[in-house]
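Next come the structures, one after another.
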Structure P
Amino acid sequence: MSSNATESRFLPRLLMSPAVVTLLIWMLVPLGMTIYFSLIRYNLMSPDISGFAGWENYDFFITNPAFMDSVFNTLILLGSVVIITVGFGLAIALLINSPFPGQSFVRILLISPFFVMPTVNALLWKHMMMNPIYGVFAQISGFFGLEPIDWLTEIPLGSIIIMLSWQWMPFACLIFITALQSMDREQLEASRMDGATYFQQLRFLYLPHMARSIAVVIMIEVIFLLSVFAEIFTTTSGGPGTESTNLAFLIFQEALMNFDVGAASAGAIFAIILANIVAIILIRMIGKNLDN
């Protein structure tokens, strides 16, 4: 009897072990190599200089004049895009929740920007919308007799935030629309009959019901937005100066422009630490909604 029980517990673990081992190798080997390179002298422009560097690469990366700007820009970009996408995504989802003619078509239009590739998204905004000569915003400014704004030069980080918000808002809308479909219609109708206003329904019924969905959207967006690169590389290249340089782009500069693999690896370790700090804060703040 005990032999059969032991075998029944061992067999599932044995069958799962190839997938678990593969996953561990997939995760641990790149992390281990990154830690290794962060502790040695490895500059592709000076291959003859090698050896153990200790904390030199970390000190070099952290004392980079662009380091604090990149961390600040990363957090500003992250917070701004999350606030915009969650706020407007929730508003749009509530707006189109009630049936109306063409509802399905409108939903498809709202979701479609999320499937645009990041580089295409950046080129679209750079040339079609924000170009100071022939862009849509420049034409609107000219129509009202205003001086066109060179968005990517005058407001570089704000421009990146607009691009990312446009791309990620459909994702938030999709999650929120799905959550709204599971609302208890009888409860809503009962509250309406009891004289509850729309804002009271929003506060006491809609938002508590949407708490789990909001938490999921924030968590997923934070994971992806911490590593934003394509939009910055395609539009501003981190400039002017360091005004739109985030941590991911600074690591790219060290690795593929300065050819300093050691310093770039140290920056990657710092990025991992920053991502874990943000994740811990988010889990403490909103993770409890996932258990409700």
Structure Q
Amino acid sequence: MRIFDPHIHMTSRTTDDYQAMYDAGVRALVEPSFWLGQPRTSPASFFDYFDALLGWEPFRASQYGIAHHCTLALNPKEANDPRCTPVLDELPRYLVKDNVVAVGEIGYDSMTPAEDTALAAQLQLAADHGLPALVHTPHRDKLTGLHRTIDVIHESDLPPDRVLLDHLNETTVEAATDSGCWRGFSIYPDTKMDEDRMVAVLRTYGTEKVLVNSAADWGKSDPLKTRAVGDAMLKAGFGEDDVDQVLWRNPVAFYGLSGRLRLDVDEPRQPTHEGNSILRGGA
């Protein structure tokens, strides 16, 4: 089983997770930029983080045979902080980088006017740079937030078939399907979706334009939930081709819209990245 996790925050994970993911079949992933657990106090902290997603984290993933790409954005939660909004002016110089395969995560957290502005601006940046967009649907009042998100997408220059609506569930999947956007589902141990609920959604709505991710952030999460979905699909009677479509071909097709997806992994020539070693006692 080959797996492409289209949304996983490896910054919050360990090297043991990378090894376990490889052993489970993960060969590629996309890491969206996100909130780091406490408020950032200046745009400079974003830029250091973006640099890590473009340099250090792909290097770390390559040690375990996994191709790493990222999406960059001002996230919805911090779009409300005026200390952070200057990031929008600097994003263009990052969106031209080869490893950036979408603008994201963008969308809504509390559905404020500031979030309206940031979402519209970043959809335009995606359109201007020829990139798709990864959109975070809110954790609270999800259906209202989804409808508001879809309205903004339809008012933008970015076609719906270049947008991935993520963190969907049974209450939002129908509207997301009708929107013409790609559909993303985060599988968690206790919250959001689980693998059995995901299988039920796939039975009803099919496997086209569906992406399944583990997200695997700071809270209780599991970077092997993509594999759990694949196993649950097979147990429920889906074929291996269906599993391959959901766990590999669909994320390849969506992020391939960027023209930048590269799935081969270069063998690391040395155990350092810009002089930083991941070997204890190394250079």
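Determine which structure produced the value 53, 49, 33 for Cα extents along the principal axes in Å, calculated from the coordinates; the candidates are P, Q. Mind showing how you got there, number by number?
Details: P: 86, 78, 29; Q: 53, 49, 33.
Matching structure: Q.
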### Query
The value -11500 for helix-only ellipticity at 222 nm (-39500 (n - 2.57) for each DSSP H run of 4 or more, over all residues; to 500) was derived from one model only; which of P, Q is it?
Q
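With relative contact order in percent (Cα under 8 Å, 6 or more apart) computed per structure, which member of P, Q shows the largest figure?
Structure P gives the largest value of relative contact order in percent (Cα under 8 Å, 6 or more apart) among P, Q.
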### Task
Compare FRET efficiency 1/(1 + (r/R0)^6) of positions 129 and 241 (r between Cβ atoms, R0 = 30 Å, to 0.05) across structures P, Q and report the one with the greatest value.
P
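Using mean projected area of the Cα convex hull in nm², for residues 49-200 alone as the calculated read-out, with 9.7 as its value, let me know the right label among P, Q.
Q
Work out which structure the value 1.2 belongs to, where distance in nm of label points 7 Å out along Cα→Cβ at positions 33 and 73 was derived from one of P, Q.
Values: P: 2.8; Q: 1.2.
The read-out was computed on structure Q.
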### Summary
Taking FRET efficiency 1/(1 + (r/R0)^6) of positions 145 and 225 (r between Cβ atoms, R0 = 30 Å, to 0.05) for each of P, Q, the highest value is that of structure Q
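For mean count of other Cβ atoms within 10 Å over residues 185-192, which of P, Q scores largest? Before the final figure, lay out each step's value.
Details: P: 11.5; Q: 17.6.
Once mean count of other Cβ atoms within 10 Å over residues 185-192 is worked out for each structure, Q has the highest.
Readers should treat all values here as calculations from the given coordinates under stated rules, not as data from a laboratory. The structure presented is a predicted model; accordingly, all values stated were derived computationally and were not measured. Cβ atoms are built from the backbone, for glycine too; each structure is taken alone.
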